[in-house]
Structure I
Amino acid sequence: MILAAGRGQRMRPLTDTTPKPLLAVRGKPLMLWPMQALAQGGFHRLVVNTAWLGEQISDFFGTIPASNGHKLLSNLTNVEVTYSHEGRDFGRALETAGGIVRALPLLDEVFWVLAGDVYAPDFAFTPAAVDRFCASGKLAHLWLVPNPPHNPKGDFGLSADGQALNQADARHTFSTIALYRRALFEAPWCAIPPGNPEGLAAPLAPLLRAAMDAGQVSAELYTGAWTDVGTPERLAELNAT
């Protein structure tokens with residue numbers, strides 16, 4: 001699942017007319033980078049949630065992207081894209097947990113989630129990572145990154161044996177890239193009804209922190225190129241290098 005529903009307030013005025021995941025980074029839409037990386041790893045069924053200017057995203061990618069005739073999408077011929085249109089259905093984005101629960105009927109027992117506005121060109125989405133996660137029995141596995149200047153205190157800790165920690169002296173930043181088991185978004189961990197029929201907005205962090213406290217979240221540190229493209233300045237810096 002690629003999260004693409006946010007308003008992108010900090011990216012204004014660029015996002016007044018273009019959804020942030022479609023802003024160009026080094027010649028192609030930002031969210032296309034992870035879509036291509038997922039396809040390269042053998043993951044060909046993608047779910048994209050939309051809200052702000054969401055019709056631009058679905059118009060650009062379609063359902064089978066290559067059928068839209070965009071040269072940029074030529075290597076996604078085997079990728080099927082399904083949409084969870086939060087803006088159309090509820091008039092607003094549902095935040096991360098609310099959006100995932102809304103899309104849960106479209107997702108498998110285990111699935112990737114990442115933000116469509118994060119640039120991590122070298123991250124490898126591999127079946128081996130999925131196999132390890134499935135064998136672990138955990139509810140979630142997170143990829144953490146060294147703290148960028150805009151998040152110096154980090155988000156979560158990491159134990160020596162690979163457990164994500166809610167409370168820790170040293171914290172790393174959550175990259176947004178993770179593997180989840182659908183059980184995390186069902187009772188008793190999540191109180192939102194399956195499919196989120198009422199369109200309840202809910203953040204992800206409380207679910208993760210509760211699962212961490214129960215020893216149900218693993219993690220690892222990723223040190224490759226990674227940028228949260230959250231401001232025009234960060235976007236310009238990427239495009240200048």
Structure II
Amino acid sequence: MTVDPFRDVRDLIRRRDRAALATNLPGEDGAWPYASLVLVAVDHDLSPLLLMSDLAEHSKAIAADPRVALLFDGTAGLVQPLTGPRVTVMGRAARTDDERLKSRFLRHHPDAAIYAGFADFHVYKVTIERTHLVGGFGKIRWIAPAELLVVPPLRELADGEEGIVAHMNEDHADAVQLYASKLLNLPGAGWTMAGIDAEGVDLRRAGEVARLSFEAPMTAAAEARPVLVSLVAKARTA
């Protein structure tokens with residue numbers, strides 16, 4: 001079996017529901033780096049998705065220069081944070097009217113529905129061009145897109161995702177709860193599914209997020225049902 005050295009990197013990115021976004025903010029004396037916290041979701045092809053107002057400084061900066069960087073921090077809870085992993089994704093942000101992307105963002109951030117319909121709010125998709133991994137002291141390297149994006153997005157799964165998630169949450173809420181409590185050892189009830197992609201399932205409970213990674217990536221959308229069923233069986237015997 002071929003070893004995928006960057007699956008953990010993709011997993012770290014997908015596990016985060018927020019990131020530090022840096023843009024080039026125009027000024028009278030030239031552009032200045034500007035960074036702040038943003039909510040983020042990640043599409044099937046690993047492209048970060050953002051929802052921002054036209055009034056936001058980041059939106060103004062992107063209109064002038066689409067180059068952005070996003071820091072995904074995986075060091076939470078560590079006694080020595082600098083020994084933990086963090087990933088910087090660099091790419092170009094572009095506004096999109098794709099309703100599928102908006103729906104995916106809102107499933108991961110349901111509270112954003114309060115303002116997502118306002119005329120000045122738009123979804124931005126970041127196309128990854130470079131990635132920088134710091135896995136701890138001395139574990140530093142640049143990752144090219146061809147190395148990172150080795151799992152092809154499943155278009156049929158992306159198109160059918162909203163229906164799959166709704167079906168699981170409405171008809172199999174007990175299965176989703178089993179994923180959380182038995183396979184991920186997460187406390188509390190009320191976990192719901194926020195998304196599914198070729199490599200795993202995203203879960204959410206109020207302000208908490210979690211990810212259940214598959215043992216191996218799916219190669220076809222038709223595999224989704226048997227994979228989800230097998231996870232229920234695994235959870236019941238855990």
**Message:** By the measure mean count of other Cβ atoms within 10 Å over residues 115-122, tell me the structure among I, II with the highest figure.
**Reply:** I
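Have a look at I, II and say which one yields 24 for relative contact order in percent (Cα under 8 Å, 6 or more apart), as calculated. Numbers along the way, then the final one.
On the way: I: 24; II: 16.
Corresponding structure: I.
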**Message:** Matching task: -6500 is the computed value of helix-only ellipticity at 222 nm (-39500 (n - 2.57) for each DSSP H run of 4 or more, over all residues; to 500). Pick the structure from I, II.
**Reply:** I
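Among I, II, considering only distance in nm of label points 7 Å out along Cα→Cβ at positions 211 and 227, which has the greatest calculated value? Provide the component values of the computation, followed by the final result.
Working: I: 3.0; II: 1.3.
The maximum falls on structure I.
None of the figures in this text is laboratory data; all of them are computed from the coordinates on show. All of these numbers come straight from a predicted model, not from anything done at the bench. Cβ atoms are built from the backbone, for glycine too; each structure is taken alone.
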